[in-house]
1. With Kirkwood radius over Cα pairs in Å coming out at 17.3, pick the structure among 1, 2 it was computed from.
2. I have -16500 for helix-only ellipticity at 222 nm (-39500 (n - 2.57) for each DSSP H run of 4 or more, over all residues; to 500), calculated from one of the structures 1, 2. Which structure is it?
3. Tell me which of 1, 2 gives -0.96 when you compute log10 I(q)/I(0) by the Debye sum over Cα atoms at q = 0.18 Å⁻¹, for residues 45-108 alone.
4. Comparing structures 1, 2 by mean count of other Cβ atoms within 10 Å over residues 53-60, which one has the largest value?
5. For structures 1, 2, calculate mean count of other Cβ atoms within 10 Å over residues 13-20 and state which one comes out highest.
6. Which of 1, 2 yields 32 for relative contact order in percent (Cα under 8 Å, 6 or more apart), as computed?
7. From 1, 2, which structure was FRET efficiency 1/(1 + (r/R0)^6) of positions 5 and 77 (r between Cβ atoms, R0 = 25 Å, to 0.05) = 0.00 calculated on?
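What follows is calculated from the coordinates using simple rules that are stated; it is not laboratory data. Since the structure is predicted, the reported quantities are computational estimates derived from the model, not experimental observations. Cβ atoms are built from the backbone, for glycine too; each structure is taken alone.
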Structure 1
Amino acid sequence: MNNAVGNTARLIGAGLRALLVLTVICGVLYPLAVTGIAQAAFHDQANGSEVKDHTGAVVGSSVIGQGYGDDLRWFQSRPAAGLGQNTINTQYALLVSGASNKAADNPDLVKAVREAQQKVVADNTVPGFTPTLAQVPADAVTSSGSGLDPAISPAYAALQVRRIAAKNHLPVAKVEQLVAAHTEGRTLGFMGDPRVNVLELNVALKSLAG
């Protein structure tokens, strides 16, 4: 009986010691080490790839898109149900992420794309410039797979330049320079397509427009 009690006590003691050691290693030391490495080697990414405005205030993340509703003073993102609405460029609300999974010939998708094309043309029509349907790039009327793409194509950004200039009382050339300065090339020179981060571009626009 005493041997049984002693063995049980030893097993409990060994289990508690193992629990303590593993808790310290896996619950304290390992997270601290990983956090330290992440902060040292990937500081921006580890903190959410924050984007700040000219005052230093965080206005969002460079890897998550934002929506700007129908406020045509700003460059518009790709259409997506996942983007939070943000007309003042100071906050972000995640709604949903995911694709529609509709086929290219799905009647609802075709209808939505055609309506989006008409809206893009209407929104970007200004005195002296009326875009054609052929000038509307695919990313202007379709969402990304996640619905949270933070970037648009340089072609879509260029299509919006004249509207942005008119709405913000800026020279077209200044807005074109702004887009060019925020256009990124292919990753590592060969992966993906050139792109423009909409949030970063709008932060720069806000600063330029005062």
Structure 2
Amino acid sequence: MAEIDYYFYCASPFTYLGHNKICEVAERHKATLNYKPVNLHAIWDVSGAVPPGQRPPVRQRQRLVELQRLAAWRGLPIKTEPKHWPVDAALADRVIIALVEAGHDPRYFMSKVLSGVWANDDNIADEAVLTSYLSQVGLDALPALTDAKTSVVAAIRDRNSQDAIAADAVGVPTYVLNGEAFWGQDRIELLDEALTTGRKPFHPK
């Protein structure tokens, strides 16, 4: 069975736009998705990227166009300038790690978090909001939120970030299949093709 390492940050619009699709592709191919939240700024420090507000105006404008175009392609609603953004998604990331460590599938909680930012104007840094999401998807909020605040879970997120850097992730989302990194939700169809054909992975050398 194929495994896909899924590196993401819960405040990323591109993670939001690709989440349903990567889950569908993995499910169709009976591949395992390894959910790996990261510190996006740690990756950007290596890849040379900067936060959207620090980019040249032309790139900021094109980002807003791209978000609308991709949302239309994926059939998803989007608020390109949501009420609570920028937002610190570290706690939401760590809740996902806590869920994984406890043996739970975080897929639907993660969907709530991502659409919370980019479609519903929710504040995902608010613990009460995360508690509500957990309850809505049938998960017990108390252990997940308690574990999310531990140093063990924080260390896993740091390790995920270093693993993403080692895998040549430029940003998020990045999906790694057989050592080949597919950066960006617009690479999901190429990952799908790699799974379908079973081709050998491509590498820089």
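1. Details: 1: 20.4; 2: 17.3.
Answer for the origin of the read-out: 2.
2. Numbers: 1: -14000; 2: -16500.
Clearly, the read-out refers to 2.
3. Working: 1: -0.75; 2: -0.96.
So the calculation was done on 2.
4. Details: 1: 13.8; 2: 9.8.
With respect to mean count of other Cβ atoms within 10 Å over residues 53-60, the highest-scoring structure among 1, 2 is 1.
5. Working: 1: 10.0; 2: 23.6.
Answer by largest value of mean count of other Cβ atoms within 10 Å over residues 13-20: 2.
6. Details: 1: 20; 2: 32.
Among 1, 2, the structure yielding 32 for relative contact order in percent (Cα under 8 Å, 6 or more apart) is 2.
7. On the way: 1: 0.00; 2: 0.35.
It must be structure 1, since only it matches.
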